[in-house]
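Computed from the coordinates by the stated procedures, all read-outs in this text should not be read as laboratory data. What you see is a predicted model, and the numbers here were worked out from it, not measured in a lab. Cβ atoms are built from the backbone, for glycine too; each structure is taken alone.
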Structure 1
Amino acid sequence: MGRVSEPALPPADYGHVETLSPLVRRVLAHNPGPFTYTGTGTYIVGRGTVAIVDPGPDDPAHIAALLAAVAGETVSHLVVTHTHRDHSPAAVAVKAATGAEVIGCAPLVLDDLGPRADAGFDRTYAPDRVLADGESVAGPGWKLTAIATPGHTSNHLCFALPEERALFSGDHVMGWSTTVIAPPDGDMTAYMASLRRLLDRDDAVYYPTHGAPVTEPQRLVRGLITHRKQRETQILTRLGEGAATVPAMVATMYAGVDPRLHAAAGLSVTAHLIDLRARGLVTEQGDGWALAA
């Protein structure tokens with residue numbers, strides 16, 4: 001996952017179960033940081049027979065806390081939104097302990113030596129079943145339906161819980177900042193289309209893997225779309241002013257952002273430029289960019 005701002009981290013209760021609704025509980029992994037906010041939120045769906053959404057990093061303390069949270073219950077499914085290492089690696093240990101079926105997104109492994117190398121792709125992810133868009137799994141009193149939302153990664157899925165009009169939004173929609181779109185796998189065109197797809201839904205709450213529940217999801221999604229359009233306008237303006245390289249654009253556009261996040265911001269700027277090029281608005285010229293003639 002990826003973010004382009006670093007607010008002060010609020011207090012967090014690691015390793016304990018937080019009840020969010022009749023069907024949803026959360027256990028927070030102790031992996032806070034500039035890209036993960038307070039850490040990875042792993043969700044437990046249902047009662048008695050449960051699914052676990054985004055089991056989290058390969059952290060023994062988090063795995064132990066998660067298994068303690070479901071003690072006495074049957075874990076039927078481990079559901080994965082995408083394969084960054086802060087989301088899926090704990091599936092190996094939790095499956096070994098519970099016998100649960102690993103389902104969700106397709107496997108995806110790319111080399112990542114950039115600003116998200118700390119949480120690149122999970123090479124251990126081996127799903128028992130890949131869910132296509134619209135496919136579901138269910139347990140007593142709950143159903144999770146896959147919604148293809150490529151953009152942050154090409155294999156990203158959200159999962160709808162219709163019993164509570166809830167959506168587990170993974171890293172597609174976050175609870176604290178905007179998502180970094182990192183080419184070559186991250187795709188701004190796909191990301192914007194996925195956001196617009198969510199606008200057609202009537203979800204009442206989003207449960208992101210990083211950040212608090214989103215209780216006005218449509219408002220937030222509209223804001224994210226507006227934010228990306230504003231970034232697009234900034235890029236076109238900077239090109240018109242003579243800035244030709246991504247670092248030159250980032251220096252101005254993200255002047256108030258922690259410099260440690262500038263490389264990640266540059267990835268999102270590049271994703272915007274690729275999208276603008278596909279629409280015929282900019283051209284790539286050597287190591288730089290220019291407005292299309």
Structure 2
Amino acid sequence: MPELPEVHTVLEDLRRAGLPGRRIGDALVEWPRTVGGDAEAFRTAVRGDRIDDLRRRGKYLVFTLESGRSLLTHLRMSGRLYLQPESAPRTGYERVRLTLVDPAGDELRFHDPRKFGRMLLVDDPSPILERLGAEPLSPTFGTEVLTAELQRRRRQIKPLLLDQTVVAGLGNIYVDEALWEARIHPERPANSLTDAETADLAVAIPTVLRRGIENLGTSLGTGTSNFVFPESGPRARNQEELRVFRRTGAPCPRCGTPIRRIIVGQRSSHVCPACQTPPR
């Protein structure tokens with residue numbers, strides 16, 4: 001699933017392509033569930049509206065429209081979102097295509113092989129976005145924010161960090177990487193972390209996310225269930241910089257101990273058994 005760095009990379013790519021300021025000429029919906037079920041109502045509502053701004057909140061892309069409404073887009077497991085000329089060949093997995101004018105000739109394509117992604121038009125995004133937890137790249141994110149979330153919870157630290165109502169934007173890849181950076185085992189109860197460990201984790205989380213953004217995200221293959229950019233887009237390279245995720249058996253970059261794969265909260269997790277001491 002695309003996580004914060006991948007979504008942020010899509011955001012920056014769309015900004016560089018000049019999407020803000022373009023007007024929607026039409027909406028072509030191939031899979032109605034992507035837009036909430038009523039394809040014709042969605043088409044009628046967005047046609048003629050202008051995309052005034054584009055931002056990210058957690059794993060959501062938030063399009064602010066001239067009408068005052070918002071188009072909330074979540075890529076889920078396999079979604080991609082990109083601009084292409086209307087004449088460009090289609091893959092067969094485009095669930096929604098927004099034709100653009102001012103100038104004409106381009107489409108915003110929502111490519112989603114597994115059909116889990118969503119592009120929802122809402123009058124007010126607050127009920128959805130305000131449920132999300134702390135924004136880990138915000139200037140206000142730090143030890144104090146993380147301490148407030150962890151000290152009152154006995155839940156294992158990895159499943160807790162995957163909870164989008166605690167920290168927004170984290171997924172399996174970057175949680176494994178952040179916990180390794182902070183030398184914290186994923187099975188540790190959240191409230192067992194010391195002040196020093198919480199401070200280290202508060203630094204590690206934005207560190208691994210910024211590294212992911214600098215490397216244009218992580219792609220784990222070219223299959224339809226993996227995050228990849230279209231042929232004309234940037235190339236994710238963060239998979240080459242991962243310290244522990246999917247590096248089972250490889251030496252820990254810090255101490256040389258072979259990385260192990262374990263299951264934590266029903267999720268595959270990767271740890272250094274020497275650097276990340278398990279709970280007793």
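State the single structure among 1, 2 that was used to calculate P(r) over Cα pairs in 10 Å bins from 0, in percent, giving 7, 28, 32, 20, 11, 2, 0.
Details: 1: 7, 30, 35, 19, 8, 2, 0; 2: 7, 28, 32, 20, 11, 2, 0.
The read-out was computed on structure 2.
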> From which structure (1, 2) was distance in nm of label points 7 Å out along Cα→Cβ at positions 83 and 107 calculated, if the value obtained is 1.6?
Replying inline: 2
> For which of 1, 2 does distance in nm of label points 7 Å out along Cα→Cβ at positions 43 and 99, calculated from the coordinates, equal 1.1?
Replying inline: 2
